[in-house]
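Input: structures, listed below.
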Structure I
Amino acid sequence: MKKKIAFIGAGRMATAIVKGLIQNKVYEAGEIVCIAGNDDTGTILANESGITAADSLLSYISEVETIVLACKPQQLEQIDSSILKEGSHITLISILAGTPINRLSQSFPEVKNIIRSMPNTPGQIGCGSTAYASLNTLKTEELELIEGILSALGSVHPVEESQIDAITALSGSGPAYVFEFISALINAGIEAGLEADLAKTLATETVLGSAKLLKGSESTAEELRNAVTSPGGTTEAALNTLNEKDFRALIQSAVLSAKKRSEELAQN
């Protein structure tokens, strides 16, 4: 049997990875074990997926090749790192926000390698974007293993760790910006005279369809915008209002604020 993969934490992102691994046949349910905090998330995940929920990883360490650190960042110091004293064969994948590799290395000095990753919430439905950086250079087999695990959430992008804060600000926090924009579209539609359900449907389908159009097109976002903007038309009137409010500068300011906060968290 293949070596096991273990999860420390059983929240939404861990659940998404576990279910993706099983669905994509990267691991079987019997090859996955998880531990959780003082709640029922581990039991719930085990019941939903068929994996093993345990109170400790101690008895599984010899069988485990990869541990996914999926708890809350503030819970890092609560983890009993002694379970990894014999962990020189283990690769640690962290999805903890604001937690750099050097801090993880201090907490888990015995592990073989440490991967710092930044997924986003669309990973819950397999449509996420996950960037990752590695402490050590990955060999081909290790690269395939790491990307096979992270691809359970969607697309995977290897980067330098110095880029993680910017990625956190763009794609990690990005879904919240999109949801805020959709909410604004819905409210505007209602204000313009539409029923709430119809406004939600139209706003959601417009954003989803536009994103798919851009992803499948060789045109830039600006070119696609221009294609739907007729001189003197309704779209131009709307864009003029956005330009008057300096919409792009506002988005840039929001992303840079998120990046700054990510950097601050990494220093704490």
Structure II
Amino acid sequence: MTPRLLALDVDGTLLRSDNTLSAANAAALAAARARGWEVVLATGKPPWAIAWLAKRLDLPGPHVVANGAAVWTSGSGTRLLEEIAPTDVRTALRSAETRGAARAVSGPSGVFCQPGWGEDAVAGALRAVGEDPPSVVPDAMAAEDRYWKVITISYARDGDPPVPTVPTGRWVRTGPSFYEVVPARATKAAALHVVCEGFGVPPTAVAAFGDSGNDVEMLGWAGLGVAMAHAPAPVRAAADVLAPGNDEDGVAAVVERLLRERP
């Protein structure tokens, strides 16, 4: 399989643990683009959190954002593909409150938290992955009318908590600090399929990179799934290839090898 498109998770994959882009990764992606390959970011982050990265790499998009709930293109904005019903957002928030978890809601307008929702914990967890703190408002659900994420702070080391079923959403581990609700039908794979159709690229010509539970569908969908060395076992099992960790420029190592092997 000769890749024509690279799909890259951001946190824990393309970026180092200090939220920086290494020169090696940037150079490898530039070389791939010079070969004529497309490069797409596929992330749980909202558009405003990856705008700097897309600009740094000169990637206008479209990019997969919010765990596949939307695609975003610099200059033309966000296209919402899937959303969570307000009743299910409230169910997820009540569940987080019951177990004492910090929480917030997110949609195309931003990330919103109410006083007493553990706003400092949410802000700290977001800051750790290079994102801005939430907007603290009297009524978070009134600040947004379309929802693509319910954020709860729950650490992977403690195991995933028991949670209620939400018909229009699903719970997914998106990082060591985040256990979140995303739209039930939203996956990075589904949104990436929409992006690839626009480019005229079949799944067999996609190499996808990731490290977390929200990457599993994408790694299995792509012609070549690449998991980072530090990824949990289910993520590694979904992949065809293991890459060195994100702090060892694993993306660059695999992309450079693909460029050598697939002229």
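None of the figures in this text is laboratory data; all of them are computed from the coordinates on show. Being a predicted model, the structure only gives us computed values, none of them experimental. Cβ atoms are built from the backbone, for glycine too; each structure is taken alone.
Taking distance in nm of label points 7 Å out along Cα→Cβ at positions 64 and 224 from the coordinates of each of I, II, which one would give 4.2?
This figure was derived from I.
Which structure, out of I, II, was Cα extents along the principal axes in Å calculated from, if the result is 55, 38, 31?
II
Just checking, which of I, II has the largest value of distance in nm of label points 7 Å out along Cα→Cβ at positions 96 and 232?
I
Ranked by mean count of other Cβ atoms within 10 Å over residues 144-151, which of I, II sits at the highest value?
II
With relative contact order in percent (Cα under 8 Å, 6 or more apart) as the yardstick, tell me which of I, II scores highest.
II
Quick check on the output: 0.85 is FRET efficiency 1/(1 + (r/R0)^6) of positions 200 and 248 (r between Cβ atoms, R0 = 35 Å, to 0.05), derived from one of I, II. Which one produced it?
I
One of I, II was used to compute mean count of other Cβ atoms within 10 Å over residues 16-23, and the result was 21.1. Which label is that?
I
Name the one structure among I, II that helix-only ellipticity at 222 nm (-39500 (n - 2.57) for each DSSP H run of 4 or more, over all residues; to 500) of -14000 was derived from.
I
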